[in-house]
1. Hey, helix-only ellipticity at 222 nm (-39500 (n - 2.57) for each DSSP H run of 4 or more, over all residues; to 500) derived from one of P, Q, R reads -29500; which structure?
2. Matching task: 59 is the computed value of percent of Cα pairs over 16 Å apart. Pick the structure from P, Q, R.
Structure P
Amino acid sequence: MSKLRPFLYISALLLILIPTSIVLIADASFNSLFSYIVISISLILVMMGKTITVFEKRKEGKKTSTDMGAIIGLTIVLLIVIFDN
C-alpha cells in the first residue's frame, strides 16, 4: 500500500499542473465543468492517499489526528466544490 501512496499524490499534482500550464502557456481556457472534474478527482486522489496513511499509522500505533483532520477538511472542500454549481 505504501507504494501506491506516492502515485496517488503525483497523479493529483499532475492533474492540477498540466491544465494550469496549458492555460498559462497557450493562453487557452477550459470549460468550467472540466475544471470542477479535475479539481474533484485530484482531491479524491489526495484523500485516498491520506486514508492509506491513516491505515498504515494505525497498524504502527502512531497518532493519526492530523491526517484525519486533513481528510475531514478535504471532504468539506470537495462537498463545497461539488455543490457549488
Structure Q
Amino acid sequence: MQLDRRLQILIDEPRYRRLVSRARERETSVAAVIREAIDLALPDDLESKRAAAERILAAEPMPVPDLAGLKAELDTLRSGGM
C-alpha cells in the first residue's frame, strides 16, 4: 500500500506514552501502531463483509423449519404475533 497522505494530530501525553509503549513491544513505529488502530476502528467495507461472512460460516448449525414452517413463522411475525 502506497502511503501518500500525511496526517498531523495533537494528542495528550498519556496517549503518546501508550503509543510509544505499544510500538516498542511490537518493534515497529508509532505511525504503524496508529495505522493499525485506524484499521481496527474503521474497517474497510470489504473487510467487514469478509469478517461477517467468516462469523456466519463458523457459527454452530441450528435447526431450521421446512419451507412451510418458515412461511408460517413469517406470517405470524408480520401479523404482530410472537
Structure R
Amino acid sequence: MSSTIRAYLLIETQAGESNAVLETLKLLQQTVQVDRVTGPYDLICIIEAVSLDEVGEIVREKIHTTPGISRTMSCIRFK
C-alpha cells in the first residue's frame, strides 16, 4: 500500500478471550498482523488505512465493538 497510515493497536482482552479476539482481528481487511505479547497488553494488532480518519473509524466501529476487548491504545507510525 502506498502512502498508507500504519497503526499499532495495543489491546487488553478479558480473561480467556485473547484467542477469540486474535482470530476475529485476523479477519479484518485492514489487519496486517496480530501477535500475542507479554506485558500490560495481550495483543498487538497492526492495521493499515488510507487516512487517520479511517484508522479512527476502524478502531471505533470494528475494534472497540469486538467482544472480549476491554481496553486499547493506538500508536500511529511515523515515517
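1. Only one of P, Q, R returns -29500 for helix-only ellipticity at 222 nm (-39500 (n - 2.57) for each DSSP H run of 4 or more, over all residues; to 500), namely P.
2. It must be structure P, since only it matches.
Rule-based calculations on the coordinates, nothing more; no lab input. Values in this document were obtained by computation on a predicted structure and should not be read as measured data.
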